[in-house]
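Undergrad: Heads up, there are several structures right after this.
Coordinate-derived values only; no laboratory data. Note that the structure is predicted; figures quoted are calculated from it, not measured.
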Structure P
Amino acid sequence: MKDVFKLCDVIRGTSLALHRFLRHGHLEKVYENGLAHRLRQAGIKVEQQVPLKVYDEDGTILGEYVADLFVEDCLIVELKACKALASEHIVQLLGYLRACRMEHGLLINFGAPKLEIRKFKL
């Protein structure tokens, strides 16, 4: 799947279906496994706990960040299972996108009674 915006739509729908089934209250890993499983069933390439290189501005590799989900080699998906998304969650994802030189990211919170999904683009 090439179009990142269509990919985000599929992930949103899949996340909503998973949240309707499991509800809130599980550990983040349960939602990670569930979302990865359902996306793979839909024919989407998903990698879990993928180390992504973190670069300095001159291109020097400074270390690695481990993405919850790396989808179709173009989208970082950061998952949470908390009462509500907080500013530090947003800052965390934006920092990962900048440091890894990725353009698109999704932040999904399964921990609230109502599913929260935010899309970010650098």
Structure Q
Amino acid sequence: MGKEKEIRNHWLTIRLNDTEQRLLEELFANTSGSPLSEYCRKILLKKPVNVKYRNVSVDDFLKDMLELKKELNAIGNNFNQAVHKLHLLHRVSEIQLWAVKNEDDKKILFQKIELINERVNQLYKIWSQ
């Protein structure tokens, strides 16, 4: 059968000043989220504590990628609308006008793709060290 739960019937009460309380809360905030009592118990009994590690470069990368994703989605929507309009055109002069008009959108798309490549390469260099 399963392991019986050990009853904790002894109390330990400690008092902290404001600075100590803030420090304890900051340290606890970086852990895996078990109750504060469990965290304190592990520290007192010198047991391992799971600490979360945040890589700021990854956070920045994700923020940049989400922004680029939004921009690429908007560009993709514009491109789809332009292609739909192209299918509705019947005269050569209209098609030529469409091609000229959408050249700027193509340049923006390729700039965004190049920016994504640069950011991915930067992140690769950071992680490969």
Structure R
Amino acid sequence: MSLNYVMLGSNDVAKARDFFDAVLPAIGGKLVAEFMPHAVCYQLRGGGRIWVTTPHNREAATVGNGNMVGLACESQAEVDAAHQIALSKGGTNEGDPGPRPMYGPDFYGAYVRDLDGNKMSFVHLGEGN
């Protein structure tokens, strides 16, 4: 089985779009659909998608404790760039770029929260992974 899409809740999709329009192209993502002011969709390099949406039940978007989206990067430099762009667009640092040997010998990652508090990681697993 492979992952088709992930949905991230937002209370202000226009603000979130500004953030994701800057961050996702740095790792090969592109905007493929928009239904403003309620949703935007980005396709990632491998074909998976990220939807940024207001919750369907019309209640406030809230952060899930323990939830995180891991986004594959092609190099350590790409991890570094995505992390820096996310911070420059108002994201919150949850872990500077660097090796994480506890997750594997070639694991290099960085962690941020978007403007709505959704946690994501940018990850490079070494050459050939």
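Undergrad: With Rg/Rh (Cα atoms, Kirkwood Rh), for residues 9-80 alone derived from the coordinates and found to be 1.06, which of P, Q, R does the value describe? Provide the component values of the computation, followed by the final result.
TA: Working: P: 1.06; Q: 1.33; R: 0.98.
Traced to structure P.
Undergrad: If helix-only ellipticity at 222 nm (-39500 (n - 2.57) for each DSSP H run of 4 or more, over all residues; to 500) computes to -6000, which of P, Q, R did it come from? List each step's numbers first, then the result.
TA: Working: P: -12500; Q: -24500; R: -6000.
Here the read-out was taken from R.
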